[in-house]
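Next up: some structures, all given as structure tokens.
Each value in this text was obtained by applying a stated rule to the coordinates, not by laboratory testing. Keep in mind that this is a model prediction, so the values were computed, not measured. Cβ atoms are built from the backbone, for glycine too; each structure is taken alone.
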Structure P
């Protein structure tokens, strides 16, 4: 689990979210209101809404007007499945595999305390060998 998780506030713009994702080389970011987890946003979510506009464009960065038309809350996955901080690695792996998720927020009640990703699981497995 990554404990010092980067987040985006539900009032931030999609441009802000994309910058955080790209500048930190991450693919998933929890969306919070205060300390409360309210959603998850992925780079795939952003690519999905900007695909038509960027299709065929050779530039790495596309100025997406669609970001100005939508809010984070309209694009994020609301009320995402999460795990408690005492969940076992097996429980996390089963959820990620069965639901085809790539990241799960880790919570203590409603408070976000971390995130666990498929990359975290792979690193853990590598450490075991």
Structure Q
């Protein structure tokens, strides 16, 4: 029996894909279509600087799972971003497709670091300029 071995790809820290920033949040992908040829998954690390936040947005083509590695803040959700979920290290966050959200780092001296997984290799994002926090 002849088997075809599929290629496993290891992405090292110096090889991460710099993705488009959302507000003050930056994201570096380790598994993406561009880096690995993935077709059904995306994995990245996102960093929100002290006192800053991302743009308020939602994803039209995927759901997301987020793990809080370090830092403390809020994860704003709801139609008008009226729900303030307190987040910190060890928390898991599920974001359904189409759900508006905004991570906010309320610390003045530590980064908020998030691992973000999605079930699509490339996300489609809609920014909501009139919703959420603007002062960060």
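Summary table below
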read-out: Structure responsible for 19.5, with mean count of other Cβ atoms within 10 Å over residues 37-44 calculated and labels P, Q on offer; value: P
read-out: Structures P, Q, by mean projected area of the Cα convex hull in nm²: label with the highest value; value: Q
read-out: Distance in nm of label points 7 Å out along Cα→Cβ at positions 5 and 117 - structure with the largest value, from P, Q; value: Q
read-out: Read-out helix-only ellipticity at 222 nm (-39500 (n - 2.57) for each DSSP H run of 4 or more, over all residues; to 500), computed value -11000, structure in P, Q; value: P
